[in-house]
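Each structure below appears as structure tokens.
Quick note: the coordinates plus some simple rules give every number you see, no bench work behind them. Since we're looking at a predicted model, the values are computed, not measured. Cβ atoms are built from the backbone, for glycine too; each structure is taken alone.
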Structure I
Amino acid sequence: MKTALITGGSKGIGYGIAEALVKDGYHVAITGRNKEQVTLATEELNKIKSGHAIGIKADVRDYADQEAAVKEVLSHWGQLDVLIANAGIGYFAPVDTLSLEQWQETIDTNLTGVFYSLRASLEALKKSKGYIITIASLAGTNFFANGSAYNASKFGLVGFTQAAMLDLRQYGIKVSTIMPGSVATHFNNHTPSPEDAWKIQPEDIGQMVVDMLHMNPRTLPSKIEVRPAKPN
């Protein structure tokens with residue numbers, strides 16, 4: 001049975017992916033900074049009773065946390081086949097009012113955090129000839145006012161992922177990035193409601209990940225842009 005590690009997996013897109021993978025029979029480890037949220041999400045995932053889930057308190061901004069998460073996956077299941085680098089945050093303000101702390105946290109989480117997760121997972125993924133999927137954004141190709149930190153992190157993430165894809169193909173590791181548009185999540189303190197029905201749903205991204213993992217190994221969808229089919 002294959003295993004996956006999902007950063008930021010307690011809610012939103014990360015949880016949607018975790019749910020889809022557990023239903024597909026994967027063993028899944030989810031991480032997050034809030035231990036209570038991670039525990040509750042893990043309990044819900046284990047109600048599915050197909051694959052199995054564990055929860056790990058970890059911060060992607062801490063490399064030691066990422067190493068510890070990978071070690072815990074290996075101690076439970078002996079292998080790591082898929083890394084979903086999903087954890088992300090967003091602060092939105094004009095560049096002249098964006099604080100130094102907001103800039104740093106955005107870059108550390110959305111860009112450096114992905115590098116830490118990937119780097120900590122590499123030896124295990126080389127052994128399994130695994131798959132790395134980063135969750136970027138259409139903000140990684142479309143800039144907008146008040147988005148300087150978020151745009152910078154996601155533009156950087158797209159470039160990082162594409163370069164990593166070229167670096168890691170020689171080991172049989174596949175690397176892709178998914179760039180969603182509007183998704184109905186709790187991102188930026190939003191509470192999903194029926195008014196978000198027109199948006200991409202987290203389970204839609206989960207289904208996309210499952211489909212990617214089931215593709216013929218000779219084929220690599222290295223960069224995927226995904227939008228709501230019909231804007232509000």
Structure II
Amino acid sequence: MRRFHRRLGVAAALFVGLASVTGLLWAYAPYLYWEGNYLERKHPVVPMDFRGVTLTHQDAIRTAREQLGTAFVVSAVTLRSELGQPLFEVRGEERDFLIDARTGAPLSPLPADFAARVAAQYVRGHPPVAAVTLLDAFVHRSGKVYKSVYRVQFKAPKTPVIYLSARTGAIIEEEDDVRRFHFWVMRLHQLNFFGFRKTLTIIPGSAILLLVVSGFVLSRRARSRVARSER
């Protein structure tokens with residue numbers, strides 16, 4: 001029992017030490033290495049140019065249904081700007097669709113060059129684009145799967161990468177070397193590996209619980225021996 005208790009204590013100490021180090025790195029990341037403005041534009045927003053906008057919301061709905069089928073259920077239609085260009089975003093239950101508000105031309109999926117320009121708004125400075133890749137699916141670190149995603153890589157220090165929806169241009173993830181390190185620290189702190197998410201934390205939790213139980217048993221045995229010796 002003593003050998004089991006000692007070995008369990010060493011294992012529990014390693015887990016506690018790991019949790020302490022990663023917890024401190026996580027908690028003090030904003031003061032140590034984490035940069036702000038995560039998933040936010042790093043450049044001023046280009047004002048929308050309304051000139052030439054002739055389409056209505058009904059026109060946008062009609063165009064979306066022509067492209068996606070008459071069974072497409074519309075939940076919302078929004079006129080918004082991207083790089084100053086007016087766009088209609090038609091939202092549905094299963095997918096969204098972009099339409100040029102001036103010409104009525106479908107913009108989903110986005111052209112690769114347009115996606116790169118959208119992504120560049122979320123990178124500091126004006127680094128050149130290294131590669132633009134259209135992914136059939138992107139698995140976010142949260143576990144959520146996004147379909148039809150652009151991965152835009154830039155030639156810059158820290159190797160920034162932006163993931164955005166090829167359908168709407170919405171930013172999904174922002175990465176660089178520092179953020180990748182931080183996300184790894186978060187996973188290590190939560191033991192979020194092999195698809196188990198946080199359930200692996202039951203291992204250190206059980207180790208500490210068994211350590212308490214074995215320590216209690218050893219303590220009772222020691223008291224019993226003392227009591228017998230005093231008789």
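Below, the figures for the structure above:
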| read-out | value |
| --- | --- |
| Mean projected area of the Cα convex hull in nm², for residues 128-191 alone - structure with the largest value, from I, II | I |
| Winner on mean count of other Cβ atoms within 10 Å over residues 32-39 once structures I, II are ranked, highest first | I |
| Among I, II, structure where log10 I(q)/I(0) by the Debye sum over Cα atoms at q = 0.14, 0.15, 0.16, 0.17 Å⁻¹ as derived comes to -0.84, -0.98, -1.13, -1.29 | I |
| Identity of the structure behind 3.3 (criterion: distance in nm of label points 7 Å out along Cα→Cβ at positions 160 and 216, calculated), options I, II | I |
| Among I, II, structure where mean count of other Cβ atoms within 10 Å over residues 104-111 as derived comes to 16.8 | II |
| Cα Rg over 2.2 N^0.38 Å, for residues 96-151 alone - highest-scoring structure of I, II | I |
| Origin of the derived value 14.1, 44 (Rg and Dmax of the Cα atoms in Å, for residues 64-135 alone; candidates I, II) | II |
| When distance in nm of label points 7 Å out along Cα→Cβ at positions 40 and 144 is computed for each of I, II, the largest belongs to | I |
